[in-house]
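> Structures incoming, each one as structure tokens.
We did not get these values from a lab; they are worked out from the coordinates using the rules stated. Source: prediction; values computed, not measured. Cβ atoms are built from the backbone, for glycine too; each structure is taken alone.
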Structure 1
Amino acid sequence: MITGLDHVLIVANAPEACEQAYTALLGRDPDWRSNDPAGASGVIFQLDNTALEIMSPHGEGPLAHRLRAIIGSQGEGLASLIFASDSLSDDHRLLARRAMQPDDIAPGSSIDLTSGRARQWSRFRLGAEASQGVRLFLMQRHADDPLTVGTGRTGAVSALDHVVIATRRPEQAAALYGARLGLRLALDRSRPDWDMRLLFFRTGGLTIELAHRLSEGPGDQPDRLWGLAWRTHDLEAAHSRLTAARLSPGPIRPGRRAGTRVFSVPAGGLCTPTLVIAPDASSGDDPP
């Protein structure tokens, strides 16, 4: 079964700039750096409940061509969600029965360029039509995976709070993430004052948020990965760090979720709309 979100993938043409931006945003250095002989270079930031991978085309291999095709069709930014599985073969059989069109299970591996350590995994991709246009994968790490959470700086981001997916087909999207993938539906609420219907699915200590703009009505367009919201325990320190890094964070303000404060960060070098969220110390509550 799906146990959480193993990682989110961002694709970028300029890996150094994107890495620097996320090092500043997250308040931590990459935990893994590797080159794929099929044509990609990448870094991974491991957090408490998921990881962020930044991947860029490198050379002329088949993976480099696929990455350039993705960037050419949708631009730089959030490209895939890779869910964690505790039994990949069982999930493959189950999702095939649920018409999710999984491709074959494939092994993967990489070597960290700094330490020389190796990690291995297996994964498969779900059909693009079945997943409503969002690139979705399931992945199972080997038990001895050496990728672990590193030490962050003051006000570091500790976890991913939620991923936002824009949808014009909320009922179909709800069936996809709930009935087919088996994620827990925690909230389904329409807010006309925000012009939004929001559906929250919980897994592994974070939220997959489906956002449907009410004024647009239903449509046939594919769903779209839209943005990321990161969690920190020290919002002021995080805001100061991003200001010093010239990432132009917006002002700190009350969050839409009761008991939280937030600030936004322009997509820019981060390649995707970004929010940083923290509990409001005066409320005594942690974000759910």
Structure 2
Amino acid sequence: MQKVRSVDSVDEALRVLAAEGGDCQIMAGGTDVMIQLQRREIDPPLLLHIERLAELRKISGDGAAVTVGPLVTHRQLAVGALGQQYRAVAEAAATVGGLQTQSVGTVGGNVCNASPAADTVPALLVHDAQVTLRNSSAERTMTLEDFITGRRATRRSPDELLTGIILAGPRPRCGDIYLKVGRRSAMEVAIVGLAVWLHFDDAGLVGDARIALASVGPRPVRAPEAEAALVGRLPDEESVSAAGAAAVQRTDPIDDVRGSADYRRRVIPGLLKRAVGVCAERAGFGGDGRVTR
């Protein structure tokens, strides 16, 4: 049976991790950890409970970036705590289980659990997310894509605590979206998860693009070739088709009980087409580059 230790400050948590990090499982909402304990997938000697760390529940921004505390809940994000410029994050958070799970589950837990099907990760990736990690003597920052290395695998050292998720600041003429394919829109693990963020120039051409996928490989990933297929072009049938084909090539799906690898590949182009259309509409442009609002 695990020992449980609760802490009241980040400094206290870091002291525990410095001394016993190799034996610790960090827990906040516990929506993933408790299931893994029940299934005997993990058996840590110590559960380090950090739910009371109010300083990790904050959202702050300076215009150039927005920092999301790792203990911000999915429900907070789902109801729009980040605002209209981060709709993909809200939409992703709204698909993480049901209301009870969203109310206690945290974005930091979703990131550190590093599931291949993590809903919030693609949405964070398309906002150029970085993560900040601290131990008792230092702090470091890296991209979220570099942080997650595989299924339930990250670059967090045993003595480190995730203390912030940094998103690129809002920009004008942008649209973003998260789409999830599953048997239900929530309370199901994604068969495919797709996030897209597009920035448009004055003429309606795609000036910048970010596309990320989940549940199509060992970890959620960006799709740079698909992004390149859209940049500098109108989001029309030709460019979107090329982007869809490139996105499929970025994947390495498996057959499982939710869906086959072939089905996952086949669903991506249509999903991306839908996402690009919504992004253009949200940014105020149509597929032909005309201003719609």
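> Given structures 1, 2, which gives the highest value for Rg/Rh (Cα atoms, Kirkwood Rh), for residues 224-279 alone?
Working: 1: 0.95; 2: 1.03.
With respect to Rg/Rh (Cα atoms, Kirkwood Rh), for residues 224-279 alone, the highest-scoring structure among 1, 2 is 2.
> Can I ask one more? Suppose helix-only ellipticity at 222 nm (-39500 (n - 2.57) for each DSSP H run of 4 or more, over all residues; to 500) works out to -5000; of 1, 2, which structure was it derived from?
Checking each candidate, the match is 1.
> Which one of 1, 2 has FRET efficiency 1/(1 + (r/R0)^6) of positions 96 and 248 (r between Cβ atoms, R0 = 35 Å, to 0.05), as calculated from the coordinates, equal to 0.85?
2
> Given that distance in nm of label points 7 Å out along Cα→Cβ at positions 56 and 272, derived from a single structure, equals 1.8, which label among 1, 2 identifies that structure?
1
> With FRET efficiency 1/(1 + (r/R0)^6) of positions 112 and 232 (r between Cβ atoms, R0 = 35 Å, to 0.05) derived from the coordinates and found to be 0.45, which of 1, 2 does the value describe?
Derived from the structure labelled 2.
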